[in-house]
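The numbers here are math on the coordinates, done by the rules we state, and not lab data. As the structure is a computational prediction, the values presented were derived from the model and not from experiment. Cβ atoms are built from the backbone, for glycine too; each structure is taken alone.
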Structure I
Amino acid sequence: MNIVGVDLAAKQKNSTGICSLNQETCLFTLYSDRDIIEGVQDHMPELIALDAPLIKGKIRIREVDRYLKKYGALLPTIPSMKPLVRRGGKMADIFISQGYEVIEVFPTATAKILGVYSPDYKLMAQEFGIQPRNEHEMDAYLAALTGKLKVAHQAVEIGDDNGRVILPRKKNEELS
């Protein structure tokens, strides 16, 4: 199964990391919405794991956002996050309209739950034997890995009808 992870930047001028994860790992960086959409489509994913709050309608704090704070997530209502929320929603809508399954993920939580988190992305990359060119590609890898864990039934869905995030299942954690 091909899974694409997207570490979406809030603005098109900033780096968005992309990871296509199947038998091989392909990491790359893109910028514009058009390039991201085409780059994802080129890899024909069955699942897209998007690192951005996927909020419909008014930007607000969801229960899942409160939960993710313990992993370092920023609340979607702070001014610097609002452009990411808007862009994430737009990109998710486009992908869904094209028939892709899209999930929301938070790579920092994935790394912390898996016990590989480091503020130095190169140290995390060594743990996985990959060579990202920047931290965004590392986060895209973690996003794709979270999607892979979901497909393998080794992840949990946190949240409610206002928002759900997929996270790796903690060791000894039962499926609910």
Structure II
Amino acid sequence: MFNDESTWVSQTRQASPYETMTEDLILRHFAFADEWFKINATFDRAGTLIQPGPPGTPFAINCDIATPMVRVDQDVSAVDLFLDVLVRTDGSYWVADQEEFEQAIVAGLISAGEAHRAERGLERLISWIESGRVESLVHDFDLDTVGRAPRALPVEHWDVGDVPSVARLTRSTWHLEV
């Protein structure tokens, strides 16, 4: 794991959710203090970037448009803002979940200021993808051998209202101006 004021990087080993692959996957996670997105890259245990993805739409890198990371002690969190950019190993990409993003705005799950910054974050992320910065980041980051990545912790679900750092109305990004 790498952790400084601007960037948090970790990786975990977990079972593949895809029927086409029985081998464990290594997920490398990147979160940023000053960016409105997170990056998640999928590797095999030998350290090769792979694109298992669901049948028909394989991808290697899932980029979530999200609030900048928030630190509470050793924990890092961000609020997923529904938009995703999925990137293949050949560098092609597509934006997913635009309709979910728009529905979340209408439903009041995302503030107007967050929506504006999410759209700017999407533009910035696409520039990172098109310039090769995302590919360079996921390949060049020096972490321990992927084969030694720890197993992912079990998922624990909480009501978002019980976590003020990510809850609507109380999270730090909620009241940002457009």
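Annotations for the structure displayed:
- Among candidates I, II, the computation of helix-only ellipticity at 222 nm (-39500 (n - 2.57) for each DSSP H run of 4 or more, over all residues; to 500) that gave -11000 used structure I.
- Structure (I, II) behind the derived value 14.1 of mean count of other Cβ atoms within 10 Å over residues 87-94: II
- Answer label among I, II for the case where Rg and Dmax of the Cα atoms in Å, calculated from the coordinates, equals 14.8, 42: I
- Highest-scoring entry among I, II, by FRET efficiency 1/(1 + (r/R0)^6) of positions 135 and 159 (r between Cβ atoms, R0 = 30 Å, to 0.05), is I.
- Structure (I, II) behind the derived value 19 of relative contact order in percent (Cα under 8 Å, 6 or more apart): II
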